[in-house]
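Participant: Scrolling down, you'll hit the structures one after another.
Rule-based calculations on the coordinates, nothing more; no lab input. Note that this is a predicted model, so its numbers are computed, not measured.
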Structure P
Amino acid sequence: MSNENIKVLIIGSGPAGYTAAIYASRAGLNPVLYTGGEPGGQLTTTNDVENYPGYPEGINGPQMMIDFQKQAERFGTDVRFGLATKVDFSSYPLKVWVDDTHEITAEAVIISTGASAKYLGLPSEQKFMNKGVSACAVCDGFFYKGQEVAVVGGGDTAAEEATYLANICPKVYLLVRRGEMRASTIMQERVKKTKNIEILWHTETDEILGDESGVTGMRVFNNQTKEKKEIDISGFFVAIGHQPNTDIFKDWLDMDEVGYLKVQAGSSKTNVEGVFATGDAADRVYRQAVTAAGTGCMGALDAERFLAAKEFSVSSKSENT
């Protein structure tokens, strides 16, 4: 097992991790970034990104992450492939293990591990990913403007996505597995008052249908009557939640019931000194590339100020002795 001392360790890539790396490296903090199990994060599974500022013609998701990485490396970030598998935040400096074998002692840790969308688990869901199947209406809804679509889910996220799509699509089917929604009362009322949203109660997806061009329809079934039917759609949006990639931190960091890391208001600071949470790992509300990048900037600035205060404290003590 190897050991290494690092000033600033960034766990995870994607917009948050790479933005933190850009700021930290420009500040002379010599950051080391480990990409995690999915280098580039969720954007590497997105074909077209049209809502990120600075790309007037849009950009391919994987290419965007390559651009982010190149910019971080230009200023000196050490980008490495590897997965953080264990941490020990019981003492300072902080300890992190990569791939179970490489032990790192870090003065500051910026967490950018993201969150993964939950899917139904259908083979056809994977087959038509980015060809009609999406887990983000705000990200991809524009591509289905003027077309009929479906949203799966019964919570606030599903309700929000359905009403968002209803503004640009003539028909939105909302598939709810039970006979009631889990969404808040106000969101349920908003859905029910939107005329072009049709709620299909007790309804589950049997198969997503399509061809080489993408999704053309869905086969659904009523889990009470067992009746099946096919419905023509062009877009299929899964809104059954996200799972933050934060399991290795559960014994050390405060998080909500789902696993999103808690930070101090207006900052990226966690309950452990020197540990900062950024991006979708700490954001259950927005989950956008641009907001992730913004918190990545915050994480780097918070880490820089933390380290500067540490160094000042040490130098003051040495002068007084």
Structure Q
Amino acid sequence: MSAERPHRGTIFLEDTAVLEHRAFPGAQYVLRLAAPRCAAAATPGSFVHLTCEPDLPMRRPLSVMRADRAAGWIEVLYKVVGHGLAELALRRPGETLSCLGPIGQGFRVDPARPRLLLVGGGVGIPPMVFLAERIATERGYSPLVLMGSELPFPFELATSQLPAPGLPAGTTAAMPLLESLGVPSRLASLSGFPGCHRGYVTELAEAWLSSLDAKARPGAEIFTCGPHGMLVAVAALARKHGVPCQVSLEENMACGVGGCAGCTVLVQTPDGPAMKRVCVDGPVFDATAVFSG
């Protein structure tokens, strides 16, 4: 394997069977695929490049939300935007889709920093769910997961029984999957959903960070994915409170495997500014490298 191309030999092409395809309000869908090779290798922050319909040559990149190595399946969450994803929404259990993945450099969890804050916005929620589940099941401790959406959340809201110190007492809505894993989560929306913080998810992040004392702050780290404006705001909060932050970027992609360089972003490196490909050099970067303030 080439040191310059660490993704070589790690991306698999599979014909995957649709196992489940659930629709949620707001033209949102959760798609489960039988993809054993991808499921075995996927890490939080990685994505797949899916063929949406046989006659559409261009694939669509979708973040992996869950992966079960033993059962050999992956799940993706997506919102219908454009013709390709509209075609994907028509796929039914038993049909076959071509899947290229897993692709990308995922989140890196430092054992020395066990106090973790995960912030997801909109279609940036899936990597946070994947990361939280992996941390809880494989590392034995729980992050705090904050999610924001103006669309109805793509799951039934639960009333959390898990404490979330530092957050407003009236913010009680949570994701049932994370609740069942013992992972505290809280939701934010300007749409007035029951139990959700009426405001931006970054307001919850600010409240939690402000609650950390000098002893707790060195063990904290932030992981985030979502709209560009939210990422900028979370990166600014991280700088303000002196907490490291990893961001997962979203860019338009053509090939998805680093060949076309159509998804490049400016990144500050130890050797100076450089253009990096979001698909294979990312999508996860250190926040200070892409949002300098």
Structure R
Amino acid sequence: MIHKCIIIGSGPAGYTAAIYAARANLSPMMFTGPEPGGQLMITTEVENFPGYPEGVQGPQMMEDFRQQAERFNTVIKYEQISKVDFTGPVHKIWNEAGEEFQAHSIIISTGASAKWLGIDSEKRLLNKGVSACAVCDGFFFRNLDVAVVGAGDTAAEEASYLAKLSPNVHMIVRRDEMRASKIMQDRVKNTKNITIHWNSETEEILGGDDVTGVRIRNNKTGELTEIPVKGFFVAIGHKPNTEIFKDWLEMDETGYLIPVAGTSRTKVPGVFVSGDAQDKVYRQAVTAAGSGCMAALDAERYLVSIGIH
């Protein structure tokens, strides 16, 4: 059987693509991947997605999306795709059990995963003051001191954003210089309530039920310092979940898929990309959902153009 549309990945992008594709009678099949719902499944309160005036828990929001997709008869498989073949007009994919599936159109919404420091206290205090998204969670730390770890543009942007909400922002930088662009470095250095801790690494995030501080080690002197903070933001980058597409689709040096400008189309006819797998700038649930809509509309138009109705 050749499906009209298969969606690889879930989350806001995948579920939105499924809703639009299903309502266009494309009878989509979705493979959720190893983390059904994506990064929102490890997010607690979401207050910046339209339609939830009281806010919503991330997992509940993804459950709402899933139910809406299934309402229009999306077939959801809780499986991971491990291999693809985009050579012909009919695209082939395989799950980890080796089963082959074929489709005229493929929508990729495999997302990206935040990079973490890998320390025990980070895992223990995740969503209890530890976050990987200042735009998502900074609002909860208004008028509270926070810390940001990282030295690139993302860390500089997060620190600058948090400085508008928090009285004191502590930026933890591993070396004696930053990787961020000159303009972002200048912005951070000229913001009075941002303190940069050079040559420093996070030893431990402190707290029982919630974050109360961070212990950092100076790489040159070995000196340990404890800084009282209520929020700890990890901004050392994201890794797009695109490894299986590397031989088939165009991507940048960090693995983000590159669509044709202004569309969700890739250079391979019938293959479309959406969500954080192709977005390293905004990375928000609402922008991911919007790109999922774009991908489904583009897929529908593509199918019409090749005579599939």
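Participant: Any idea which of P, Q, R comes out highest on mean projected area of the Cα convex hull in nm², for residues 71-174 alone?
Facilitator: Largest one: structure R.
Participant: Given a computed value of 183 for volume of the Cα convex hull per residue in Å³, for residues 191-254 alone, which structure among P, Q, R does it belong to?
Facilitator: It was calculated from structure P.
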